[in-house]
Each structure stands twice: as C-alpha cells, then as structure tokens.
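Every read-out reported here was derived from the displayed coordinates using simple, explicitly stated rules and does not represent laboratory data. These figures come from a predicted structure and were not determined experimentally. Cβ atoms are built from the backbone, for glycine too; each structure is taken alone.
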Structure I
Amino acid sequence: MDASLAAKLDLLGRPGTYPEAPARVERVETHMSWVFLTATHVYKLKKPVRYPYLDFGTVEARRLDCELEVQLNRRLATDVYLGVIPLVRDSNGHLHLGGTGETVDWLVQMRRLPAQRMLDQLLRSGAVEQAEIIQLARRLARFYAEAAAEAITPAAYRQGLAERIEDNLRELGSPEFGLDPDQMQRLAGLQLSFLQRHAELFDARVRQHRIVEGHGDLRPEHVCLLAQPVVIDCLEFNREFRILDTVDELGYLALECERLHAPQVGRWLLESYREASGDAPPDALIHFYQSCRAVLRAKLAVWHLRDDGRHPPGRWLATARDYLDLAQRHADAAGS
C-alpha cells in the first residue's frame with residue numbers, strides 16, 4: 001500500500017472528515033472497495049485494482065465507475081445513492097473530502113440503510129413476512145417490464161451460457177483448490193446436457209424478451225425491506241454480467257434465501273413474480289439457472305484464496321463446497 005493510498009484511508013477513517021460530524025466511523029473492506037460508514041451515510045472508495053473483468057487502475061477509471069454505480073443503482077434505490085464526491089488535495093498538500101484542489105480520487109456517497117431491515121438479517125432472525133416479499137416481487141416485476149429487451153439471438157444466448165459453464169468447470173477444476181474434479185465434471189455435464197436438450201426453452205425466453213439488463217448481483221444483503229423495498233449494490237463494473245434472464249436473477253435470490261435456511265421465502269418470491277408479471281417459466285428452467293449460479297458462487301469463493309488474507313482459507317473452501325452441494329441439488333431437480 002503506497003503512502004498516498006495510506007493517507008486516503010487514514011483521512012477517511014477520521015470522524016472529522018465528514019460533514020455530518022459522526023461520533024465514529026466504521027471501515028469495511030470488500031474485494032474491490034473500502035466502505036466507510038457513519039451513523040447516517042456510507043462512503044465507498046474503489047480499490048486501485050486490475051482484474052480481467054475490471055480496471056480501476058486510474059483515478060479517471062474510478063470516477064467513471066463511481067458515476068455509473070450511482071446511475072445504475074438509482075433504478076432500484078432512487079433516493080439512496082446521493083452522488084459522487086471528490087477526494088481533493090489542497091495547495092498545502094492536505095487531503096479533504098470535497099472542496100477545491102487537485103482531485104486525487106472519488107467516492108460514492110449513499111444514505112445508510114437500517115441494518116435490521118436488510119433481507120439477510122431478516123432471514124437469519126426468521127422475521128420475513130410474506131407480504132413484504134410480495135411487494136418486493138412486484139417491484140422487481142415492474143423493473144424488468146420497464147427494461148429494454150437485450151438484442152441477442154437465441155443461439156448467441158445459449159452459446160454464452162455454455163461458455164460460462166465451461167469456464168466455471170476450468171476454474172473449479174484447478175488442482176490449486178483441491179476440489180473434487182469428478183464432481184465438477186458431473187455438474188458441468190448435467191448443465192450442458194440440459195442446455196442442449198431443452199434449447200427451445202432458452203430460445204423462447206429470448207423471443208419473449210425476457211433477456212434484459214438487470215441488477216447482476218441480486219442477493220439478500222443487497223435488499224432492504226422498507227415501506228417501499230429498495231435494492232442496492234448492482235454489479236456496475238461489467239455490463240455483460242448484468243445481461244440475463246429475469247428468472248435467472250430471481251432464481252439467484254431464491255437460491256441465496258435457501259442457503260440461509262429460508263427456502264419458503266424464495267418460493268414466495270418466485271410465486272409472487274409469476275403472478276405480478278404473467279411470466280410462467282417451468283420450474284426445471286429455474287433449477288437449471290440456480291445450479292449454474294451456485295457453481296458461479298463456488299468459483300468466486302475459491303478465487304478469494306488467491307488474494308484474500310483477511311479470512312482463513314478453510315472458510316472459502318467450506319463456502320465453495322456448500323455452493324457445489326446446492327448446485328448438485330438443483331441440477332438433479334432440473335433433470336437433463
């Protein structure tokens with residue numbers, strides 16, 4: 001960590017930096033950001049990292065991503081994303097949040113949501129009401145109905161799914177992770193078989209304009225069940241990852257509810273979406289998507305083994321194996 005980055009993090013960790021003058025500041029590190037929380041607001045600083053799927057290596061790249069994050073997230077959380085704030089250095093070389101001077105970085109500013117109303121917390125405490133999930137499903141159904149259909153051919157859509165299945169197999173089959181290669185092969189075989197044998201299901205989804213630019217990372221920790229539900233933290237840095245089938249995305253949220261031992265909540269979500277949207281995909285298709293999503297989550301878990309020193313390796317391997325078990329369960333439910 002170079003001195004300038006250390007100085008930025010030091011400044012952002014001080015309560016006196018912020019206009020709301022908080023009593024304390026909490027810092028949370030994620031894979032791609034540092035998040036600073038006051039009692040009322042959230043400030044997100046992007047890490048200056050480069051990966052095959054994103055490049056935050058320059059100040060300008062981080063500015064553009066911050067602006068895109070605000071723009072995209074206002075689709076489902078209109079009044080939560082307040083804007084983008086510069087981090088500046090004055091003529092004396094001192095750093096400030098906002099104001100005049102040389103811009104050395106950018107931050108996303110958000111209104112802080114109540115932690116006790118986040119869906120993951122409600123699931124863990126068993127406090128989710130069906131009426132709240134119905135309202136969420138209706139909000140998401142409107143969001144998808146308003147989204148433009150993606151200009152993609154049925155063949156291209158199926159090819160993209162096949163490529164992702166094969167990529168997941170390659171990554172998870174790497175000897176460095178010590179996972180069972182036979183399990184990877186079985187899962188990929190079931191998924192590819194379903195994709196080939198039921199091509200008409202996927203082609204129909206394209207023709208019915210169900211492939212849209214969605215949220216991209218619809219998980220319980222990104223859903224807040226307020227009087228009007230809001231969804232935050234969309235996957236802003238790569239548009240390709242947001243192009244998906246609406247029931248792929250909803251199935252993903254249902255899968256995560258299942259993983260948190262609340263499968264009924266996922267069923268409420270899917271049933272309510274069907275009723276609100278008039279979209280009635282077969283259960284087998286949703287199980288296929290959920291199996292693929294679970295494998296993707298397993299891959300993301302083991303990737304942490306390469307560059308995350310904040311958690312013991314056993315945690316990520318256990319997470320990956322849990323997801324692979326879920327993937328097998330849903331692949332079996334989908335059939336081939």
Structure II
Amino acid sequence: MMRLSLTLAAALLSSAAYADTTLTLYTSQAPETAQQTVDAFEAAHPDIKVEWTRNGTSALMNVMRAEIEAGQIQPDVLLVADVINLGELKAGGHLMAYPEAPIQAYAPETYDPDMTFFGTKALTTGIAYNTNIAEPVSTWAELLSEENRGQIAVPSPLYSGAALNHLHALINSDIGWAFYEGLNDLDIVPEGGNGPATNAVATGMVKYALIVDGNALRAKADGSPVDYIVPDDGVSFITEPAAIMASTEHPEEAKLFIDFLLSEEAQKLVAEQGNLPLLPGVAAPEGFPALEDMTLLGYDADAAVKSNEDVRAKFADIFGL
C-alpha cells in the first residue's frame with residue numbers, strides 16, 4: 001500500500017511539474033501560423049501556456065537589444081526567420097545550449113553545431129509575379145527593366161529576417177550589390193515584411209515581389225493570380241530557427257518547446273501550413289519545388305554576423321532609409 005501511494009504521489013508530482021508555467025515566445029511567424037504552432041504545443045503540453053509576441057525578426061532584435069541593455073529580457077524562447085540574428089545573440093552569450101535536442105534525423109546544416117539554435121522548416125526567397133499583369137523571368141537581373149519601375153515589392157532587411165538573409169545571400173554571390181542598386185534606380189522602396197509584399201503582388205498593386213515560397217504558393221492555392229519563380233541563378237533560404245534564451249527561468253519547459261518543433265507532429269504541421277519541412281520522411285506541400293532542384297545561395301553565417309552592421313548601413317544608404 002505504501003509503495004502504491006509513493007508511486008501515485010510520484011506520478012502526480014510529474015504531471016504537475018510544469019503546471020501553471022507560462023513561456024514567453026518572440027516570433028516572426030505570421031500571426032495565424034504562430035497561433036497554430038502555439039495551439040498545437042499547448043495541446044501536447046496542456047500544463048504549459050505560451051504567450052507570444054509577433055514582429056519582423058529585425059524589429060524583434062531591436063527590442064531584444066533594448067531588453068538586454070536594460071537587463072530585462074522577456075522571452076524564454078525565440079522562433080525567428082534567420083541565423084544571423086540568432087548568431088548575434090549567441091556571440092553575446094544570450095542563448096542556452098541544448099545538447100540533448102532531438103536532431104538525430106536532421107541534416108547538420110539545419111542546426112547550430114554548438115546546439116544553441118535549431119532549424120524548423122525551409123523557406124526559400126524567390127520571385128512571385130502576378131500572372132494577370134506580368135511575365136515570368138528566369139534571373140534576378142531580368143527584373144531590372146524600365147517597364148518594372150515602381151512595380152516590385154521588396155521586404156526590407158531592416159525589418160524582415162528573411163529579407164536580411166536574402167540580402168546577405170545575394171551580396172555574397174555573383175548577383176551582388178548591383179541588384180539592390182538596380183532596384184533603387186527603378187524607384188523601388190523596400191519596406192515591411194513578406195506579408196504586405198505578398199498582398200501587393202496578389203492584388204495587382206505590383207507586378208513582382210521578392211517573397212518566401214510559402215507566401216506565394218499559399219496565395220496561389222487560395223486563388224490569387226500569383227505564381228512563384230525559382231531564378232536560375234539561385235534562391236536564398238532560411239530555416240526559421242528556434243532557440244532558448246540563456247536567461248530563461250523555465251529551461252525544462254523551453255526544451256519541451258524545442259522538442260515539439262522538431263517532432264514529426266510539428267513537422268507535419270509545417271507542411272500543412274504551406275512550408276517545406278526539414279525532417280526527412282515528412283512530405284512537402286503539393287506544388288512546392290524540391291530543394292534538390294534549386295540552386296541554393298548560402299553564405300558564412302559567422303562572417304555575416306560580424307559584417308551585419310555594415311551591410312545594413314550600406315543597404316540603408318543605397319535606398320536613403
């Protein structure tokens with residue numbers, strides 16, 4: 001009887017271990033996607049609640065820098081667009097390593113070798129075009145024609161993590177800064193994130209947009225006159241990494257959040273949300289280009305962290321921002 005009571009007590013303690021715990025998440029996911037992700041996690045872990053704040057990755061990083069300076073870091077976990085900003089936090093000692101994270105099935109390129117952040121999906125940035133008013137192009141340079149003056153929506157890397165990643169990828173390829181200088185010559189003003197750019201091309205406000213694949217293909221699936229181009233000279237890609245802040249007061253619960261994002265259940269949710277899952281064996285959404293069929297434009301993330309301030313400053317100077 002005593003043994004049974006002790007066993008029951010242990011079980012009750014285990015089930016209550018995370019009771020009334022609230023994790024704070026900062027994310028750059030679209031609001032509806034973030035809510036789906038949080039809902040799925042809370043369903044799997046009903047004793048853990050997640051309060052989330054959503055903004056563009058670069059905007060979130062500005063908030064994070066202010067919080068770090070004030071010694072009042074709010075989030076427990078981050079789920080943002082790119083590795084550059086997380087690399088900056090890692091370099092400052094602000095991310096917690098999680099060596100036991102369940103990454104055994106994942107490609108090494110999808111997570112930090114020091115186990116401080118972990119990719120959760122693959123998003124490429126290519127060219128979306130409105131099929132009613134524009135013709136497809138095959139390279140980035142083909143966009144830079146007079147007939148496209150003011151007709152290209154470009155998310156800003158000063159706001160969007162995906163756009164920042166795209167900037168670093170292009171300037172470290174043969175495409176280079178000349179592409180952005182050409183956009184400026186056509187009176188293109190980068191602003192906002194992928195959401196507004198998607199809306200602009202889907203509604204015909206512009207002919208083209210530089211956006212992530214999922215945004216374009218979801219708009220197409222919803223009936224908008226939009227299609228997605230993978231330029232012959234390559235696309236940038238991000239893995240929307242997740243990380244645990246070193247300052248968290250809930251490290252075990254935060255680890256469970258990472259575990260969930262890397263689980264088969266969450267990777268299937270990624271596909272349902274219209275993005276490419278990273279876990280081998282989980283099917284991609286219908287109509288998505290295969291990663292192996294694209295030229296992927298990579299770069300040295302550590303070098304990008306060191307040069308990022310200068311790169312952002314040069315970008316702002318080109319466009320007068």
Structure III
Amino acid sequence: MSTNKCLSIWQSLKPEPPQSIFKRFDATHPLDFYLGLDGEGRHLLLFVCSEEPPHMMDMRTITLKKSLRDDGRWALLWILEDFVLLEMFSLLSEDLIEHSRNIDGRISPLNFVLRRLSSWRSLLDRASDNILSMTSIRGLCGELVFLDQLIDQLGGNQAVMSWVGPFGADQDFQFGSAGWEVKTIRPDAERLMISSERQLDSVDKNIQLMVVEIADVSSSSDGMFTLNIQVSKLRKKLSSCYEALLEFDNRLLIAGYVAREEYGSVFFKIRGLASFTIAEGFPHVSREMVPAGVVNICYEIELKELESFLIERVAY
C-alpha cells in the first residue's frame with residue numbers, strides 16, 4: 001500500500017481561506033471518502049455515511065468531528081493537527097479506504113470504519129515513526145509462518161481467533177486447552193529468549209514451543225519473502241472468509257503492522273520449523289518456581305537441550 005495517492009491529492013488542492021476544499025479519493029469506491037485541506041492548511045479525511053457516528057475521543061494529533069449534513073447524512077472528519085505525522089496520517093487514510101473497498105454487505109460501513117479505527121488508536125499511541133524494529137519484523141514473520149500452517153489445521157476463523165499474541169497473551173496462539181509459543185531464530189542461533197515465566201508454563205494448558213528458523217537473504221534468493229509478501233499471502237488465503245480476513249487485518253494493526261515500503265526491502269527465507277512439547281524435565285521457568293514478589297522473569301534456553309522434547313522438525 002502506498003501513500004502516494006493521498007499525498008498527490010492533498011498536494012493538488014488549493015484552498016481559499018477560510019474555506020476548506022475536498023476531493024473524492026476514488027469515484028469507484030463504494031463508500032464516500034474525501035481528502036481535503038482546510039483554510040489553515042491542515043490535512044483532512046472525510047467519511048460521509050447514513051448513520052450517526054458515536055461521540056469519539058480525539059486520536060494522537062488527530063481531531064475527530066462529526067456533523068449532520070444538509071442532505072440528512074452524517075460527516076465524520078479527521079483533522080491532522082501535526083504536519084510531522086503526515087506520513088502516518090496518509091497510511092491511516094489509505095488503510096481505511098482500501099480495506100473498506102470490498103466491504104461485506106452484511107456489515108455497516110460505519111461500524112467497519114470504527115472497528116478499523118479502534119485498532120489504529122493503539123498504533124498511533126506508539127513511537128513517532130511507528131516502524132517495527134528488525135527484531136519485531138522477524139518475530140512477526142515467524143508468527144505468520146505458523147499461522148499459515150494453523151489455518152490449514154483449524155480453518156481460517158479459528159486459526160485467526162487463536163492468534164492472541166498481539167493482545168499480550170502468555171502464548172502467541174491459544175485454542176481451547178492448547179497453546180503455542182512461537183520463537184523466531186537465525187540459522188546460527190544457539191539460544192532462544194523466553195520473556196516471561198508464563199510463556200512456557202503448562203499448568204493449565206498443553207503448550208508447544210514452535211521454533212521458526214528464518215535466514216536473512218538477498219532479493220534474488222529462491223523462496224525469499226518479505227513481511228509484506230507474507231501478509232499478502234495470508235490475506236489471499238483468507239479471502240474466502242470475510243470475517244477471518246477482517247479479524248486478521250485488525251490483529252495485524254494491533255501487532256503494529258501496516259503495509260509500508262520499508263517492510264518490502266528486507267528479505268527472508270524459511271530454513272526450518274521445529275515443534276517441542278513442554279513436558280516434565282523441559283528446561284524452563286514456571287510460575288510455581290518463582291518466589292513470591294518476583295515477576296516478569298526473562299531467561300535464555302540452549303537449543304541443544306531441547307532435542308529430547310522434539311515432536312517434529314521440517315526443513316525447507
């Protein structure tokens with residue numbers, strides 16, 4: 001997804017203060033989205049719908065206003081207050097527009113936009129550049145590689161709903177009494193990091209540790225992929241199940257992902273996927289082992305010590 005179209009439209013507008021000026025984003029879009037500039041030069045996004053929007057709190061550096069139009073419809077207006085975040089505002093604008101382009105007729109357009117907007121709030125509350133770190137990019141790629149497999153096992157809806165890592169759950173995936181914690185490593189890794197005493201605690205769940213080995217490669221390597229490519233692959237896989245696709249997109253946003261050119265310039269290749277059972281004797285720290293008053297234990301496990309707990313290893 002590129003921000004070029006939004007920027008191009010905004011740059012083409014010539015407001016005459018104090019009046020605002022608007023231009024429809026796309027005449028073929030089923031919903032009424034407009035980009036605009038007000039008399040002060042502030043960038044605007046306007047959504048016109050038939051339902052009355054609820055009262056909403058402003059977002060970070062973005063003011064939200066609603067108004068009743070003369071034709072009886074409602075206008076929901078986003079106003080960018082800080083020009084420094086224009087790129088992020090462009091991403092938000094195109095994201096709302098493009099993800100609603102194929103909206104399911106059973107879903108209210110306003111509810112769709114508000115649901116998507118809710119996920120954006122957590123993203124905008126983060127660091128100013130909102131670009132995932134390399135560690136986060138690799139970790140997200142590993143989770144999406146496993147999600148791809150889980151869709152084949154559980155189906156789209158259940159697989160996507162099981163992906164609870166973006167919400168800060170103890171394991172990245174939970175389904176019934178099962179849990180899967182996904183760790184992404186490089187081919188030369190000797191250890192993996194466990195960030196909490198709860199991640200591998202199998203007291204109330206049957207937990208498996210999934211270790212995804214991902215190598216850094218060049219753009220010409222066979223089988224290479226980027227984070228953007230992996231997301232597009234899963235969106236295509238979920239395209240026949242609209243609710244699953246909608247939920248997948250929302251969880252990606254909560255995880256901090258929105259399609260950016262930067263994520264298309266770092267190339268990876270899957271080398272292997274191994275699953276391990278968290279059984280008696282597995283080298284880990286559980287909650288019952290931690291003294292009272294001690295919380296958030298972070299530790300490393302030597303990979304060589306996991307071999308006796310191996311369930312399956314698949315090489316790519």
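Quick rundown of the values:
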item	result
Read-out FRET efficiency 1/(1 + (r/R0)^6) of positions 136 and 288 (r between Cβ atoms, R0 = 25 Å, to 0.05), computed value 0.25, structure in I, II, III	III
Value -9000, calculated as helix-only ellipticity at 222 nm (-39500 (n - 2.57) for each DSSP H run of 4 or more, over all residues; to 500), assigned to which of I, II, III	III
